[in-house]
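What follows is calculated from the coordinates using simple rules that are stated; it is not laboratory data. None of these values were measured; they are calculated from a predicted model.
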Structure I
């Protein structure tokens, strides 16, 4: 029985089409849009990513972030970011209205709203990847400018989220301070406390908890060194404490 060349050619085309079909539309299928409505009290975000990649729990890539005033039909500002990392289960958090406070080594949020420079206006932190300490999340911080009526990127505050710091800092509105955490291994931890002066962080206190052998604290103990700025001068205290179990 003689094979029909036209049928063989058509069958070959169908076979190749079936093999290539999953690959061709991958980029189009990866496009995704997220609505962020609770991170900020006065604003809403529409976040569009060109490609989400293959991870089921996260979506990362270049993004267009449209910023709307609550109830507005058109955005008043658009942020073009080279990379945004969206965690599907923990997309957003507000420092004041969140159901529970953020914690280190716990939930990692993609969009965090709060007053980071203590001027009474809402600011925004957007997860831009995992450049924090130990591969933790890092953030681009935007401060809302009353003068310019828009969000303005703050490289100085954004830098507090990069390694060695462990993710986004923690604002304390009562004390008007930001706390950033870092560590080295199991037995060395640093807590840095910053005032915010002219929208820039200024270190005012540092606590180092060192339980390494090199510290000389002794077995089962930790050497706690505190540096605190008092009237423009650093005051240093040291004490040995029992390790907390």
Structure II
């Protein structure tokens, strides 16, 4: 579909396209602009791929070395690569990657089981969570642990990051924080470049992680409700982003 309109410098216009009905399948969408004597054409268009589909059975996640089924697992989406990264939880250290374009799974390096800062060996359990941000897949193991890692997609390696704090200094002294367990959830915010954490475990704790400084910061707790309900099983973060034309 082509729409012709004329704009003066600094002006803008909103174009409304008629609704269309699509069959199930994959579609390529492209929106472009034209300017007389334009010398830079790279920023004149935007392209997206959309999928119109109903629920469908996809290839199952591999059994992996531990040969376990999914229990308290987690997923993270890598938009540019059209890939989904997943762990099974349930004391399984496997990391797997699903390619949306080829509809195939790959087995990646396993989640480290030991932590140099705590000196303990733990595997992902209840409350384990993943999120994607800036080329990394961030992971907490849940299971009442402090462990925090990043899987670098380009380098195909795991990096141990600053553990999640269990103490915080307040004007009245140190207080103890709960460790991630049931209901814990991660999300990466591109606008701040930081990772955000709900620790779950019957708490309202809310923390942020700065990849640049490798440090955690405790933020205000989630608002209380009446009767009071704290985050337990079912906690979830969703980060939305809006992208404009270059």
Structure III
């Protein structure tokens, strides 16, 4: 008589507060690198926001040349956001995995893989949107399955569909724990930020734009470090080549 196979117990992830404290500690230790990566996109975002304020405030309406300049600045901002986003993800993964990294090296890496990274981001976007087109629940599940695709891209050197499949394999059995930790992180960090934005006037005031820029400079790297710390734990649990 065969003995039934008993599935191995799920290895628990660190608690949310432990992960948050770790993310802030790592940010503090590597602030110069992470802020250096963020300075350009934040400065451009502030410039675009001020440009939008200027255009809206013009009476009579602003000239076509100024509107065109603001549009071009916005397009440049989109490109820089993609490149800096890739650089920040790369740096976050390298730092969490305890490898030395610089802002310059992060941007070089981002430029060198711009095409494949953009393709992966587009694939991930349309797959997740397809999930939400079915129903809210499939959309949330797809979002969680593929949440680590871009980190897999850099950490495991995998691209396209392969990176997405690996992300799904890492998430297998951990959708609830990862979602719960992300949700609590969002509440703990998000609610105070929304209150600050509200008092500062949001994007409709100069003060609000500057405050948003300063907060983004700090919290975007912290959020990625938080996510990368969970990713590293999943990778330590399941190895570099997990199976679905």
The value 0 for helix-only ellipticity at 222 nm (-39500 (n - 2.57) for each DSSP H run of 4 or more, over all residues; to 500) was derived from one model only; which of I, II, III is it?
-> II
Computing Cα extents along the principal axes in Å gives 64, 49, 40 for which of I, II, III?
-> II
